[in-house]
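Below, each structure is written out as structure tokens.
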Structure I
Amino acid sequence: MQGDATKNLHAFWDDLLGPSTVKAKTVIKTAKNLPAADATKASDLNVGHWVDEGVQNAKVVVYIAPVQLGAGPFVLTKKYQKEQRIRWE
């Protein structure tokens, strides 16, 4: 990785809510501020539904410009990074 502009896509999403080095106390505090899970989705134990939802999210949220089909590398523009952070705040 060479700074924010060329950050690895996987690492970007892993660290979206905070770096992986964050302390457990901070994670717990942040988790308390998350909205409650949708009860219907939370009770759905069909793994196929989870996979379908993940694939759909990847298509409409993650793999959008500047990320394209192919091996890359792709530059994660400041605009892409900002929009994703706002989406998940």
Structure II
Amino acid sequence: MPRITCPAIDDVQDAIDKASGWIDEAADKMRGQIDALENLRDANSELRKCAEYWQNKADELQVEIDDQAEQIRKLEDEVIDLKREIISLEREFS
């Protein structure tokens, strides 16, 4: 007569049920992590857009700074020329 195998079958079924529960739990956690990664992807995209905006602003301001610096150099040269002209006129009329 064969031995009674029902308890062994029950043990295997219990182990499968427990493993199934762990797998489902792990899958839920993984889905949560996937959602978190997608949120991170969205945040990174927004950060890149902000960085691009501020880089463009910085580039525009640098052009403005360079233009103003050139204007200052021209005005300084003009001041030097005017001082020379004043000195020349003072010598001429003294």
Structure III
Amino acid sequence: MSNYTVTLTDAQKKALEHVTVSVQEWIENFVHARCQIAIEDIVNKEIQRKLAAGETISGTKEDIVMAADIKTLAEIHSDPTPDIYQEPNPFV
């Protein structure tokens, strides 16, 4: 499990408090929701890949993500050969 710290200016904190009751809860919900979108994307691509290859599909979504042979976005950006199957990420 990983932990991350976010530092906000006083103005950023005040602005977030204008739109949410709990800044901490809002940040956690945002990150968890974005992770869930990425998990769904990875699982869907891995299922399609396994079906095309005639492989069996088993395990939870988290199992599928952890077993998937995928690159981080940093690895993708540093690779001089483009991955023609990698879709652009609109959230970066």
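helix-only ellipticity at 222 nm (-39500 (n - 2.57) for each DSSP H run of 4 or more, over all residues; to 500) computed as -12000: which structure among I, II, III? Answer for the origin of the read-out: I. Computing Cα extents along the principal axes in Å across structures I, II, III gives 140, 15, 12 for structure II.
The numbers here are math on the coordinates, done by the rules we state, and not lab data. Note that the structure is predicted; figures quoted are calculated from it, not measured.
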